[in-house]
1. So distance in nm of label points 7 Å out along Cα→Cβ at positions 46 and 62, computed for just one structure, reads 1.1; which one of 1, 2 is that?
2. When distance in nm of label points 7 Å out along Cα→Cβ at positions 30 and 78 is computed for each of 1, 2, which one produces 1.4?
3. Taking helix-only ellipticity at 222 nm (-39500 (n - 2.57) for each DSSP H run of 4 or more, over all residues; to 500) from the coordinates of each of 1, 2, which one would give -5500?
Structure 1
Amino acid sequence: MKLLETKEMFDEEIKGIYFRTTEFLNLSRFENLFYECGCGQDHRIDCLDGAEPLLAATSTLVLYRCPNGFVSFVRVKGFFTQEVITLFSGREKYIGTAEDLVAEILERQ
């Protein structure tokens, strides 16, 4: 996992990715999957531990905010056997609040 330390690093990582809101997601199908977060904890993909999906590029590429103030971009890989890969994570106080990031991303698209 790549740890992001600045807003510029975040912007570089998401450049060229088309995001949309998460209404279409069915995260309950990932009930036993966890993602590694920059906060040092593992969080549930299905969000039952307080992690929150912010935006999604696809149903398996999701931007999350954890209860500890980190934003992570996560990929679920595989069909029958699934693996979770955290592509990057950053602390909100360094890269921007989740609300500001979401608004900025959606405005750009």
Structure 2
Amino acid sequence: MEPKEFAEKVKEWIDAKNGTDVEIIDISEVSTLGDYFVIASGNSERQVKAIADNVEYEAEKLGIIPKSIEGEREARWILLDYYDVIVHIFHAEERQFYNLERLWKDGTRPSTFE
């Protein structure tokens, strides 16, 4: 599956668990970390964990396994690294504090994702 298509799927899986403020940022021109960031918020640690679990579950059904997962214990910012697509699921307060969208402002937000 192409990274762009996978990022779109991740957005659907996040939406299925009522994640909010989902953004897909194309970082391929500004970073070697990957091609896309998918950034989303949850309103509680429980919701953040549920969103991350759903993304992991649905990706695994497609045979896509993350390279690494960080932050599951605290569930304030969970990062799922799928090589070309890096998923950040934040508690709303952490998202506002870290403001990754500002840090990665040079990345593009393709209109097809909006």
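We did not get these values from a lab; they are worked out from the coordinates using the rules stated. Remember, it's a predicted structure, so these values are computed and weren't measured experimentally. Cβ atoms are built from the backbone, for glycine too; each structure is taken alone.
1. Label of the originating structure: 1.
2. Answer by label: 1.
3. 1
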